[in-house]
Structure P
Amino acid sequence: MKKALFIDRDGTIIVEPADEQVDSLEKLEFMPGAISGLKALTGLGYELVLASNQDGLGTAAFPYEAFKIVQEKFLRTLEGEGIVFDDILIDPSTPEEHSPNRKPGTGMFGKYMDGSYDLAGCFVIGDRETDMQLAANLGARGLRLGDFSWPEIVETVRRGVRTAHITRKTAETDIDLCLDLDGTVAGREVDTGLKFFDHMLEQLNHHGGVGLQIKCKGDLEVDEHHTMEDVGIALGEAFRQALGDKRGIERYGFALPMDESAALVLLDFGGRSELVWDVTFTREYVGDVPTEMFKHFFKSFCDAARCNLRVQAAGENNHHIAEAVFKAFARSIRQAVRKDVFNYELPSSKGLL
């Protein structure tokens, strides 16, 4: 479903003068952080919608011609910074007219309420209580300038983008998994029923810089296979979802010594699935996990995430070998998913990932 950012103009993007009428170029002044903030919001998968009340527009006190001159300069300035609105909604009514189109009324937002937009995932960004009321009326989330600075608004929106919630229920496992690539999952509890596996997966929280929460109930009375396989599938699906179109990500990850052990993990979220596994264990189990299942977990992850993974590790202590692998994997994840909010290019010469 589509998502949009409904952004107020006066008092939010430009400074609102004492008479509340931006009717001349001399009054056109941008709010601190607004232009860089809007630039950072482009490329996140949201449509940008300018939504503004313009009291008395078209009257002698505020003629259309004066509005057009200011609006054209306003839009050209933003376009020069690569900021283009997908839609512009302007309501000229005054509070006394009780127009359903006037914010916080939703009259002029009709096409965004036809079921094709994920309104719960949309934001209203404004400076007034009426903007927050509009957000409630739309079923969207409100961010009020003043309660938040522009950098804080950008960070709040950005953090809500790269997330995934996967539920996977089969005859063998029941999995609920939350992933936030920017590390904001509350609690970050990992519970698969396999304590050593939990310890390994927690490296993604500690060293991967992501927020990961997993609850898995598997048929451990049979063996560990289904639990580790299905967690790998669910985790891979979560990464694929949370990465979205992958614009601006680093894409690749590298690295990790641990005591006498060393691990090298090469990672590419390029859309093709492949696993090269060069890790030798000398014990059948580490803790409660069969060592043969580590390769199968990573293969399941690669297939679901559609990534290329090469893992090499060697050492004397099998616990250290396994932990080095997962820490190196986590560090590779951290590098590969890192996103520059001012970079909107696909990290591919093909133009497609």
Structure Q
Amino acid sequence: MEGECELRAGPGAEPMSSTPPWWDDAWRYLQRRRESGRLPHAVLLAGPQGIGKGAFAEEWARALLCETPVAGGRACGRCRACRLSAAGTHPDRFRLDPVEGRAIPIDAVRALCGFLTLSGNYGGWRVALIVGAERMTIAAANALLKTLEEPGARTMLLLVSDRAGMLPATVRSRCQRIVFPLPPRAAALAWLNANAGGEEVDGALARAGGAPFAALEWIRSGAEDPRPELVRELAAVAGGRTDPAAAAQRCAARGAGETLRWLSSCVMDMVRLRCSSQPAVLRHPDLREPLQRLAAACPPQRLFRYLDRLGAGEREAAGSMNDQLLLEDVFIEWRELSAPLRRGRG
């Protein structure tokens, strides 16, 4: 069983070709373990949303299944296994994702565990991925424990999570955890320019809170930036200019899960601004002024409690059938938290 030791995967001294440089340390670490025959059977890839943890997991899975890996343990891209992986039809690879942002149910996890008990079709590894692992129901997470405690031979389970703290401790303690921080801005911009280019790269990275994969998706999709609207909703509710139910209705269109993730990152910036006039890091530096105005009237302790409520809301969103009701509750709590703004104390 692997302990819950952490490896922080940051930019390496020798970037790997065609891959983001902030993957390098994690890749080299796993490759060293592979070469020594001591690969962990379960790895938890943790870190902020939009930095490429899922893409890293897919790349590592392809490398592990490849029949003729090249330098550094990378997949060759040409063998039978690589062609099947590229087509998404490799029989020794299994992937679970939340369905439409909802919870991962116990039946899906049981199917994954059954898959890992089988022998490889091609005599090699069997690899399973759980993306959005924090969205497993409690029953689903418990169903995973036996596999984590008694893994089959030549099997690897890759759990990918934006909110690793939401996973049960019993799951976290049985995985080797690799933490991906936000990459340095210069490295993120260089990678974005190489993959997207254009004048919008800098602004997209700011909108994505420094997360380059999220920024790239934004550029390619042409989606609008939801943050200004969300901050305006917070200000309107705090100032008594709109009703929490109306704010919830407008925000529900993008889904409770996504809205709550944006709210959490904005409130975390409020905490930083409330605790320091010059915080070292902000996820949304371009929204500093409006967030600072909102934070001014809110004691840090209450903001921390609200962050806890948002985290609970994200867990509820995984199984919620009514996004608007969930968001109404969250905006009502924000209205109570920000009461000093309506009383003119901010």
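Computed from the coordinates by the stated procedures, all read-outs in this text should not be read as laboratory data. Please read these numbers as outputs of a predicted model, since none were measured by experiment. Cβ atoms are built from the backbone, for glycine too; each structure is taken alone.
Looking at FRET efficiency 1/(1 + (r/R0)^6) of positions 58 and 250 (r between Cβ atoms, R0 = 41 Å, to 0.05) for structures P, Q, the greatest value goes to Q. Work out the source of 1.00 here, i.e. which of P, Q gives that when FRET efficiency 1/(1 + (r/R0)^6) of positions 90 and 154 (r between Cβ atoms, R0 = 30 Å, to 0.05) is computed. Answer by label: Q. Taking mean count of other Cβ atoms within 10 Å over residues 74-81 as the criterion, the top structure among P, Q is Q, with the largest value.
Taking mean count of other Cβ atoms within 10 Å over residues 226-233 as the criterion, the highest value among P, Q goes to P.
Given a value of -9500 for helix-only ellipticity at 222 nm (-39500 (n - 2.57) for each DSSP H run of 4 or more, over all residues; to 500), point me to the structure among P, Q it was derived from. Corresponding structure: P.
Given a computed value of 3.3 for distance in nm of label points 7 Å out along Cα→Cβ at positions 242 and 314, which structure among P, Q does it belong to? So the calculation was done on P. Taking distance in nm of label points 7 Å out along Cα→Cβ at positions 34 and 266 as the measure, the highest value among P, Q is held by P.
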